[in-house]
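Only the coordinates and a few stated rules stand behind these numbers; no lab work does. Owing to the predicted nature of the structure, the values given are computational and were not obtained by experimental measurement. Cβ atoms are built from the backbone, for glycine too; each structure is taken alone.
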Structure P
Amino acid sequence: MRLATVISACLMMFAQACPTLAQGNPFAPRIYVNDRAVTEFELAQRMRFMQLLRAPGATEEIALKNLIEDRLRLTAAKQLGLAATPAQVQAGMEEFAARANLTADVFVTELGKAGVEAQTFRDFVEAGVIWRDVVRMKFGARANITEAEIDRAITAASQQAAVTVQVSELVIAAPAGQEVAAMAEAIRLKAELNNGANFGALARSHSAAASAARGGRLDWMPLANLPPAIAPFIMALSPGEVSEPVAVTGGVALFQLQALQALPQPAPTSVTVDYAQFLVPNDGNAEAELARLRLKADSCNDLYGLAKGLPAEQLLRETKPLAEVPPDVALELARLDAGESSTALVRGGARVLLMLCARAPLFDVAPTRAAMRAQLVNQRLAGYADDYLADLRANAIIRQP
C-alpha cells in the first residue's frame, strides 16, 4: 500500500487521536539536552509523525527519547565540524519518500494534510544524514572486514535455518479516534505483565482477538508467515517474554513468545501471499452469511461464483509481498493455510471473509563477496554507533525546565 494512501486514510482518525499541545506557549521547552531545548511543539509533531508512519511504540516516551538522541547526534556532528548540506538533506528526504514510491514533495504534502510540518520531516532526516557522517568519520577506519569473516558470513547466510514459533497475542481494539487510549491501555497491561500478571488471563479478559478464549494462544507457525513489522519483535523475545506494544491497523497488540524451534531447512528471505477479501454487510445477517460462504468456498476460486451479480468491490483478490500487506490482514493470514479463512476483520460497515489462496516463500541466491562485505561493514558501524550514542547520552546533561 502506498504510504500516501495510508496517510490520507488516517487524516480524520489522527485529527482526534494525536496529542494536543500543552496549554500556553506551544514552543515552551519540554526538556533540555546539553542546554539545547526540545519544545512541546517538537514532541507533539514527532508523535504525530510516528503515528502516521505506524511506527511500533509511537508513544510520548519513545518520541521524546528519539528527539533527545537527535539532539545528541547533532551536537556530536558540530563538535566534529560536520554539517549536513541542503543537498544532502534533500537527497535523504527523497530516499525516505521513495520507500513509499513518492517524491519528497508529494510526501511532504501528504504529511501536511495530517498536520505534520515539513520542518519536522526535514529535522528527522537531517539528524539521520549527519549521523552517518559522524559514524563514518569516527569509526570508518575500525570497520575493516577480513576475508575469513566474509567466508563465515556467507556460510552462515546459506545455512540460516527456518524457524517456527508459538506465540500468544493480546489485541486492544482501537476504533477511529481511540488509538491513543488503546496504546495507553496496552502500556498499562504490559506493566502488569512485567509485575507478574498472567498473560493468558489478561488475554481472556481484555483481548479483542478471536484467540481471547484460548488465552491468546496461537498455533505453531513459521516465523516467515508473520508480518515483517511484527516478526522482529517476536525474535527479540525469549520464551515467556512479552513484546512492547505494537501498533496494528485497528488495534495495539502485545505478543508473548511461548516456544521457538529451528527447522532443518533454509529460511526464506521473503514471502508472497495471494489472498481474497469478501465483504459482507455488518448487519444482523452477517454471521449467517459468513457461515454460508465458508461452507461453500473451499478455495479462492469458489468465491468468484459466490460473488456473481454482486458489486465488483465486494470481492477483492490480491497477490503481494507480505511486507506490503496491511499488518492486520497479514497477521490474520499468518494463521491460515491455503483454502482456510478468517472472519475476524471489519472494514467500515462490512465484515470480511479473508481467505488465503496461496503462500509462496522466496529464497535469495547466495550474496556476492562485495555485498557481504558491505553488509558486515554496516553491521559493525551500527554497533559502534549504538555504543557511541549510549556514551553521549550517559555524559549529557538532560534536565527538565
Structure Q
Amino acid sequence: MIAPVLYAAFATMTSAAMGASDRPVLRIEGERVHTVTGAVIENGAVLVEDGRITAVGPSDTIPTPDHATIVRGAVVTPGLIDAWATAGLTGPRNHGPDQDHAERDAPVRPELRAIDAFHPRDPLLDWIRGYGVTVVNAGPSPGQPVSGRTLIAENRVARVSELALEPDAFVVFSLGDGPKSRFADRGTASRMGSAATIRQALMDARDYSARRALPAADRPPVDLGLEALVELLDGKRRALMHAHRADDIDTALRLADEFGIDIALAGGAEAWLMADTLAAADVPVLVGPVMARSWRDGEQRNSSFACAARLADAGVTVGFMSGYEGYVPKVRVVLWEAAVAGAHGLGAERTLAALTIDAARILGIDDRTGSIEVGKRADIAVYDGDPFEYTSHACTVVVGGSVVSDTCR
C-alpha cells in the first residue's frame, strides 16, 4: 500500500488569502509525499509559488510564506496523466450535440485536430479531475485507419490555447476490429485492407513531400492531411498505434520499421504476448482500458489484468489510458483502471510511476510535469489514504498551481 495508515486523514485548506489569486502560494503537507523520481518523503511538504514547485522536502525544512494556503492530506502524489482519452471530445449524454470524437466519412483523416473540438467544460473532464487527473492526451477515438491528431492539455477550465501543453501531438492510427467494422465498404473489410490503407496514406505523404519541393508552378496544392503525415515521416511528430491482437501489434511494428516512424502502442490487450519484442523495439505501451469488457469473440478476449506487469517486467515503458468505448459514459477513471493492474503484479510504486512520470515520458512532457520536483509545474493530487484503495478519496487537486478541486471524491 502507498499509505500505511488505517484512518482517513482528510485534506484541509486554510488561508486568509484564499480566493485572492487564481494561483495562490501553496504549502502542501502530506504524511507521505511521493515525488516519484526520488525517495518517498515521510511527513513532507511541497511549496508552490506562481504555478511552480519551488521547494520539496521534510516538512520542518520547508518555509511557510505569509498568506500561504495550507493543504494537508495523508498522501501527496504528482497529478495523474490519462495518456489517451476522449474526455473533452465525448460528453456524458451519448447523443449528437456532445459527440466530437470522430469523423466517420472517410477512413483517412489526419487533418483533424483535437484542439478544434476540445471542450474544457465537459462534465467528464471535471469528473476525472476530481480523482486527481491533471493532464489528458485527448484525441480522436480509434476505429479509423487514420483518425486525426491529439491534444495534450491541462485538465482545468480556461481557453484551450492556454491549456495546451502540446497543441498538436500524436497522429492516431488503428488496426484490428475497428476499421473492419466501420469502413468495410471502403477498403478495410479485412486486416489486410486496414494495413494497406495506412501504408498507402504514408506513401502518398512521401510522394507529396517530394512534389512540394518542385518549382512553385509544379507543386501540388496544400493538403492538410498529407502535411501532418509528412511531419510524421520527418520525425517532427509521433504516431499512436491502437492495436489489441498480437498480430496487429506486429503489423504496427512492421509499419513503423517500413516508414521509420516513431510510435507508441495504445490498447495492447495482447501486448503481454509481445513484451520482449516491444522492449527490444523500445516501443512504449499505453495499456487500457484495463477493465474493458473482453468479449468471447473479440480482439480483447486474451486481455489480462497482469498485462502491464508483464510489460514492465520485460523493460517496456508503460502508461495508462482510459481510451474510448462506444457506450455511456465513454470515459473511465484511469486511477481505477491502473489500480487493478497494480494489484495484479505491477505493484504500487510502478503503478504510480506509470500514471505520472512514465506517462509524461511517453508523451514527451516529462520536463514539465509528471513528478514533484523543483522547477516543474505544480500538478499535484492530495489523497486521504492510499490512492489505489477504493475507500480513499482525492481531496485536493492542483493544476498548474491552481486548486481546481477541493471536494473529497
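P, Q: which one has mean count of other Cβ atoms within 10 Å over residues 129-136, as calculated, at 19.0?
Label of the originating structure: P.
Using volume of the Cα convex hull per residue in Å³, for residues 65-184 alone for the comparison, can you identify which of P, Q gives the largest number?
Across P, Q, volume of the Cα convex hull per residue in Å³, for residues 65-184 alone peaks for P.
With percent of Cα pairs over 37 Å apart coming out at 23, pick the structure among P, Q it was computed from.
Q
If helix-only ellipticity at 222 nm (-39500 (n - 2.57) for each DSSP H run of 4 or more, over all residues; to 500) is calculated from each of P, Q, which structure is the one that comes out at -7000?
Only structure Q yields this read-out.
One of P, Q was used to compute mean count of other Cβ atoms within 10 Å over residues 113-120, and the result was 17.1. Which label is that?
The read-out was computed on structure P.
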